[in-house]
Structure 1
Amino acid sequence: MDITTEIGNRIRFHRKERKISQEELALQSELHPSYIGQLERGVKTPSIDTIYKITKSLDITMSDFLKNIETVDNAEDSYAMKTYLLIEQEPMHDQKNIYEIIKNILKLKGK
């Protein structure tokens, strides 16, 4: 997965988690609604200023938004990283449940 796609996925995830539309996010961040859609689909690459506007509108810090972003390009080399990237997009209570499931699977394997 390339960085532009990952940023778009993160924008969509945080927007949906807050239950706001692309139009609402565009209004709050002073961007065009179609541009938000292009960002979420990975068609456009946002500038740092754009990421700042979006994260501010989503009430998330840029550092939290970009956390582990440098590992995205290498994620295909690691199933552990692929798993992490999937799980990190889930709500916290689901993350805990997934963790417990994985932990129990490893216990069954004798780990």
Structure 2
Amino acid sequence: MLTQQEEQFVQYWQQNRNKQKKSFFQFIKGFYRGLAVCLGVISAIALGWNERANMVANAKMSTLTFIAALILIALFMAWLYHNFTWEMKEQQYLEYLAKNKQTPPSSQNNNPNL
């Protein structure tokens, strides 16, 4: 038996699962998380965390390449976050459906001929 909150989630997800799959809002939330990771990379470089790595990066990589790499990281994080949250909600939905279809052990038929 499902709780009221679980039933509300099942009803909500039945109506909105396809809309959530294409939702741009989740993608934007993931993009901001990706930008936070990029901010960590920039702060590590700016603080001189590893001088040798900074020297190699400055010698072999242009600023444009570095910015492009950070944007790609942010976009990948956005895509990953969007798909991960949708899959987690889908898994929860399927678990609730399976839980709802189960019958309690006391009401099962105990037929000795089976």
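Quick notes on this one:
- Answer label among 1, 2 for the case where distance in nm of label points 7 Å out along Cα→Cβ at positions 9 and 97, calculated from the coordinates, equals 2.1: 1
- With Kirkwood radius over Cα pairs in Å computed over the structures 1, 2, the top value is the one for 2, the highest of the group.
- Origin of the derived value -19500 (helix-only ellipticity at 222 nm (-39500 (n - 2.57) for each DSSP H run of 4 or more, over all residues; to 500); candidates 1, 2): 1
- Per relative contact order in percent (Cα under 8 Å, 6 or more apart), the highest-valued of structures 1, 2: 2
Just so you know, all these numbers are worked out from the coordinates, no wet-lab data involved. Fair warning: this is a prediction, and the values are worked out from it, not measured in the lab. Cβ atoms are built from the backbone, for glycine too; each structure is taken alone.
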